Each structure stands twice: as structure tokens, then as C-alpha cells.
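Just so you know, all these numbers are worked out from the coordinates, no wet-lab data involved. Model, not experiment: these values are computed from the prediction. Cβ atoms are built from the backbone, for glycine too; each structure is taken alone.
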Structure 1
Amino acid sequence: MKALRSILCAAPLLAALAAQAQDVDSTPANPGPQALTGTLAKVHASGTVALAYRASSVPFSYLDARGQPIGYSIELCKSLVSAMETAVQRPLQIRWVPVTSATRMQAITSGQADLECGSTTSNLERQKTVAFSPTIFVAGTRLLVRKGGGIRDWRDLVNKKVAVTAGTTNEPVMRSLSQRLKIPMSIVVAPDHAQAFAQVADGAADAFATDDVLLYGLVAQTPGAAARLAVVGELLSYEPYAIMFRRGDPQLAKLVTDSMRLMARDGEIDRQYRRWFLQKLPGSGERLNLPMSAQLEAIVQSLAAAQVE
């Protein structure tokens, strides 16, 4: 277990550095329309940028009472769209594309969406298929359980039914935990976070394993859930979130990285963080009350200090 903790503790820094070490060429930040390539050429021609969103990834990307996408990641993506408008020298209309954990990467690689604004972990395996912005949040796998159910951490999952969401990194984390530590458990794969959450709330599953911040968000958004459900256990993984876009697009990669550096420098990332993690959430009136982690603070400070070409 000591070795496991050492590996997990090193993971957030390694993942964050990997996400920020993408190859970005020296293309000017605001090339003229005739010099545009890749996604910027595409959105200049169409006047539209496609943003992928999640329906229940509170507070990153979810739907408000009117069915409109809102959240921390959504606001950061809107800032990137403003930067794209400057680069392509025309206004851009946002076209919203709903995705799930299982469909989000395909939406990007197929061109259906230009940016994915959700709660997606940037890791080395995924970076072989898609590109990522600098890290926007650091989370970790924990367990949602019913209060009084006798589950305090992963050691209590023997012969229990554990829900996970399809297409997430949490599923392999739990399968690996079960195999390595010889803990027999039944893994139930749900199509989205809301359905996995409902399985625990309804008693169909004993626990829901996903990123802790998403669990807190789901509890905050569900009336009465805080009295019945709890987030428990130590972190079983570290998950650095980032905004996803297509690989092989150096102009967009530079725009995203430079824009994130400027957002870190002028305080926009901090402002949006406080809005979505410390203030009352739109609609529910609940607060997550999650101060920025030391890991994310260090990442934002590093971004702010970096030179924008």
C-alpha cells in the first residue's frame, strides 16, 4: 500500500505536466483569415464553433432549469471562444453538442465538436488520441454510499455492488483495485453519472465510484441527498481535468494554451473557480465549499508566470 500511495501522490504532477507539455509551434496568436488552418479555418468559414457539454457533471458542465449548459468548464470554454473570435476576426455562434463519458472523445476526433467542455481527465493514454488544454481542476476517485450502510472506504466493498460510469477512468481504477487487492466486488456500468448516482440513492448499488468533486456536485443538486448519502474513503486515483480538442492542430493548441495563460494571469480562472466551487450554485442554492487545492493553485500560478508569445 505504501508503494501505491507513492505512485498516486506523484500522479497529479506528472499528469499536469504531460497535459501542459504539448507541442505548440510559433504560429502568431492572431493570424489573418488567409493564414488560418485546422479548427480556426473551419470556424472562420462556418461562423460556428461546436462545444461539447455534459448533462450532469456538476459544477463543470450541466443543464440549468431552462436546459442550457452552464458550469465552470462551460465558462472557460466561452472565454476560449472569445479568443477564437479575435483570431478569426469574426463573431462565432456556439452550437451545443451533448456528449456522455463514452461518446465525448469520438465527438472530438470525428469533428462533431471542436472543444469538449466537461470533466475529462487528461492522461497519457488519452493524449495519444486527442489534445488537452492545461489542467483546469484536480480531482480523485472516491465513493458515494448510503449513510449507515457500513461502507467507510474501499476495504468495505467485499461482495458489494459498485456503480461506475461508462467511459471514465474510474472504472479501470476500481477493476484494478479489485484484482490487485483481492477484493471481490460486482462492477455495474451506468451510461452516465446521473444514472449511477440514482442506483446508490435507490439501493440498487452499494456504492458509486467516481471523481469526488462530481459526487459532491450531484449531492448538492439533489434535494434531500445530503441527509441520506455521503462521500467516503481515501483518494483512489488523481484525475487532472482539462478541455479536450483535436490533435494535430497547432494553431488551436497555441490559442488554447496562450488563452489559458492569460486567464490565469488576469484572475479569470480564479474568479470562475470561486463562482462555481465556493458560491451558491445556480438553481439549487447549494454550495460545494471546495477551496482550490494546493495542486491546482500551483498549476494556475505556473500558467500565470509563463510567457505568452
Structure 2
Amino acid sequence: MGSQVKSFLGMQAIVSSPAMLQLVELVERIAQTSAAVLITGESGSGKELIARAVHHYSLRCSKPWVDVSCAALPEHLVESELFGYEKGAFSGADSAKPGLFELANHGTLFLDEIGELEPRMQVKLLRVLDGVAYYRLGGVRKVTVDVRVVAATNQDLEEMVETGRFRRDLYHRLGQICLRVPPLRERAQDIVPLAEYFLEQSNPRKSFTSEALAALQAHAWPGNVRELRNVVTKAAVLARADEILASDLVLGQTRMVSDLASPIVIPTAANLDGIEKTMILRVLAQTNGHQQRAAELLGISRRTLSRKLKLYGREAVRQSCVS
């Protein structure tokens, strides 16, 4: 069976390996239930994609999809973000604000990096998952919601339960159905289709040589799909010819030459910073200065890109966009 191209809430999925085909088929079946889903897997392996697929195939697909990273929320804001607040609940609360649970009512709430949730919020989350009505911060009226929760983590929650860092009852409540996304090294059939898709997105005029594809397949991909996307994006920007050679691929700490048995170590520190700067400015030029699009192609956040550009200075950025 060849590659399957699917789209889940605007996120493209390129699926070729038996492991991922089976996972997507399982998602189609379990999505029709109302059970909470816990998705585990290494960072960059595609957990959010599977979470979106759960909503896509569910009976709630026409209802809201709301996602949040528990690690991205400051500890003192988690409760107000999840459960909302009333006007005057705290300094700066000039108007009432519904929480993410209310925004996701009748739909799906995706809680990424659930292992980062602090113990007090774990208790409140458990009560809401059990159907208990709750108050907004500073509120006097209880709120009841109908939300399907999908959670994801790259941490070992079972080990966290044993060491007391994660509530056992919440773990079992979240994991009514558990899905494991295999790392890229366990689904080698996905490497080439994914690489060719990322290259098409970055620079459709370019293609890989057979040696470059062999180098991609031989790499262990500790950063999984996210790392693959970054490697391909760099090669698309830095390769001088339309054919990308194995030597154009920056894999880990080595740049592979066409003789794969003889890796050349790239100079580190300042030289790597220079390569990164060149790549970022070239991608920015390709997108005509559109920073959100450039960040997506580079595989970094919009905030990270902004921080990098501030370091480079306005003149360097301006020159890249007009060159």
C-alpha cells in the first residue's frame, strides 16, 4: 500500500508505514466513542496530529476544537485559562473570560504535555472530567460542560504515578484509551514520503539524490518528524543545486558526504550560528518577510523566530527581504 495523504484540522498527515496505518485505523474506530484518550510518544513524533485525527473522526467533528500546552501556561494562570474568571476576580481582570473548557463545550479539548500539570490542578481537572460542575475563578455560578478530553505527553506517566508526581486516579481517568505514537526510527517507511513532502513545501524545484535519501533513511532521528522537517528545510535553503546531495544534509553533529561511511564533522559554535542565521534569513526572503510562514517552514515557533531576528538586527532582516 502506498502513502496516504490526510488532513486533520488543517494539519497534513503523510502515512506510509504499517505502524502508522494501523494507528490511524485504530483512531477512526475509537474516535466514535466518548472516551478520554491519552496519547504518548517521544517529542516530535506526531502526537498532536493523532489528537487532531481523534476529533476529525469523532461525532464532535463539527463542534469546537481547542488545544493548549500545559507546559506553556505559567502556573498561576493555569486555573484561569482552563476554567475562566469573572470580572474583578484578580488585578487586571477587567471583564469576564470563559475558560478553555467552556470554549470547547460539545467539542474536544486537547491538553498537550499533561505531565506538566501541577498537583492542585490535577485534582480540579479530575473532578471536571468526572462531570462535576465548577466555578470560574471569582465566580458564584457553577459551570457545566460537555467536553471530550484528549491529552498527550512525552513523559512516563506510570513512573510519575509511582513517584507521586502524578495522580493515579487522574492517570486512569485520562487513559480510558491509550494510544502510542511510534518514533520515526520504528517506522522507516515514513521517512522518504515525509521528506519529499517537506521538500515540496520548502522548495518544489528541488529533489533528493538517491544517496541523500539513503542518508535520511540511515539516520536514527532522535528528534523524530520535527527533526526531519528541520533537516529538509535547511537542505532546501542551503543546497546550491536543484538536486540535494547527501552532503547537503545536516544530520545531528555531522554533515554526511556521498560516502556515508565518512562523515565530516561540521565546525560548531560560531560557524553553526552563522549557518542558522543564513538559513533563517533565506527562508524569510522566500516568504517575502512573512514571519509566521517562515517559522512554520523552519519548524520553530513564531516567538523563537522573533527572538532570532532581534539578534540579527533590522538591517540584516531588511536586506534579506529585498535581496
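When distance in nm of label points 7 Å out along Cα→Cβ at positions 166 and 246 is calculated for each of 1, 2, the greatest value falls to 2. Kindly point out which one of 1, 2 the value 15.3 was derived from, the read-out being mean projected area of the Cα convex hull in nm². The structure behind it is 1.
A value of -0.57, -0.64, -0.85 was computed for log10 I(q)/I(0) by the Debye sum over Cα atoms at q = 0.11, 0.12, 0.16 Å⁻¹, for residues 142-277 alone; which of 1, 2 is the source structure? This value belongs to structure 2. For which of the structures 1, 2 does the calculation of relative contact order in percent (Cα under 8 Å, 6 or more apart) return 16? Attributed to the structure labelled 2. Structures 1, 2 were shown, and log10 I(q)/I(0) by the Debye sum over Cα atoms at q = 0.19, 0.20, 0.24 Å⁻¹, for residues 62-173 alone at -1.16, -1.24, -1.49 was computed from 1. Quick check on the output: 2.5 is distance in nm of label points 7 Å out along Cα→Cβ at positions 206 and 222, derived from one of 1, 2. Which one produced it? Among 1, 2, the structure yielding 2.5 for distance in nm of label points 7 Å out along Cα→Cβ at positions 206 and 222 is 2.
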